[in-house]
1. So if we calculate mean count of other Cβ atoms within 10 Å over residues 7-14 for every structure here (P, Q), which label has the highest result?
2. Which of P, Q yields -9500 for helix-only ellipticity at 222 nm (-39500 (n - 2.57) for each DSSP H run of 4 or more, over all residues; to 500), as computed?
3. Out of P, Q, choose the structure whose coordinates give relative contact order in percent (Cα under 8 Å, 6 or more apart) equal to 16 when calculated.
4. 1.31 is what came out when Rg/Rh (Cα atoms, Kirkwood Rh), for residues 79-126 alone was calculated for one structure; which of P, Q is it?
5. So log10 I(q)/I(0) by the Debye sum over Cα atoms at q = 0.08, 0.09, 0.14, 0.17 Å⁻¹, computed for just one structure, reads -0.35, -0.45, -1.04, -1.43; which one of P, Q is that?
Structure P
């Protein structure tokens, strides 16, 4: 994908799992093995040996497809730096938000994680993934919980406003959403300035500057595979399995935000 011009038509995607059916002379040991590649959706792909990763034997193809999403969630948690005893709110329970919540439940503990989500189907998924406190924004307002750290992954600027409004004085807000061309109109008046919040942005393509002396991309890849095996994301997130010929159906389901649809996988025969 990174080698293509971002204009229609193009082969889209960056999560492909398959078995090696042929190789160059220097990569014969890869033949027959299962690989993950950041390659577009397709039945076949040509990848370089240093651009692919072996899928651990205990991880299914269906779970391996979630490797990029799990790495993104892991990078958000690493950048957020939750402390022991802090209450962490995750605004938005789409694919990334659900994975972030799952990692937090297993690190800081279920009693310290709050998932904020409007959609009942996604809220139900959060509960299935171990989140005890799943609230709508209105319920969060009523409860007046002390939120030390907020992670915003709604994809909507209103989600960021909610995170700013509900994070306690002196707390931290991690911005994980990409809003694209949507303008972000925020209320940054006296209440915001008196809150003394710290706002930090996060993006998975690079290791955070203050972690780069300890963590490399390869180390984080290895840790992400551990979490793929631990979470088993396909058991919760895969709601549609479609042949590539029905790709439009899958994209439409996501675009229209059909209830409970957060993950679509294309299956090649």
Structure Q
């Protein structure tokens, strides 16, 4: 008898609470009807529907994560390969290195050319030596560094042209100019006290060129990787319309369940305040 009374009280309270939330219930039900064409019998059935759709979304998310992970690994390996090309490029063979050493020699204290007008002649000789060094440096860099790097990067990008909006790969980002100003800037004036500094200077110039080229390769790869990820992210969802539909269904289910859960919570709050006569203890 007591349980029967309690159940009737619960039904009455639930009906009153539902009336208070009537607009919310109607709105949530209408959204669910629009999304599914039907309404679940209860929260448990709605939960099953929601789980099914969330599983689908999780599957898509897993596929997307796998695709993006594969892209990261692919680009990391390719960048490592191209960086190796940069590091191994021989751009200062002995003759070229000697030209660099001779340029540094012209900067050492005590170096001069001639006796009459030696300041002008000395400056001219320094400029000539710098020009000769840079000219050979450019020749070897183009042949042994720039061309191999552009070829390797272009081959990789064209191999994966499905990630590009165009078939021909533009590699303007890999263009690099070796200027006399750039080379001269590598001179460390404090080191111009040793005749051995010339070879270190050549190594410093080579390192600067390699750093700049590596940075350019990284920038090109970063841009291309972003494009690839956009394309592969879209592929992870079989059909855009299906994805939008499931998102709408999940949203409708969550809102419908939220309304009904709030109603049940309010019902339980009211039930906790109710004390049947059988539970009243007389003093």
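1. Between P, Q, the highest calculated value is found for Q.
2. Derived from the structure labelled P.
3. Only structure P yields this read-out.
4. This figure was derived from Q.
5. This figure was derived from P.
No value in this document is a laboratory result; all are computed from the given coordinates. On a predicted model such as this, the values are computed, not experimentally measured, just so you know. Cβ atoms are built from the backbone, for glycine too; each structure is taken alone.
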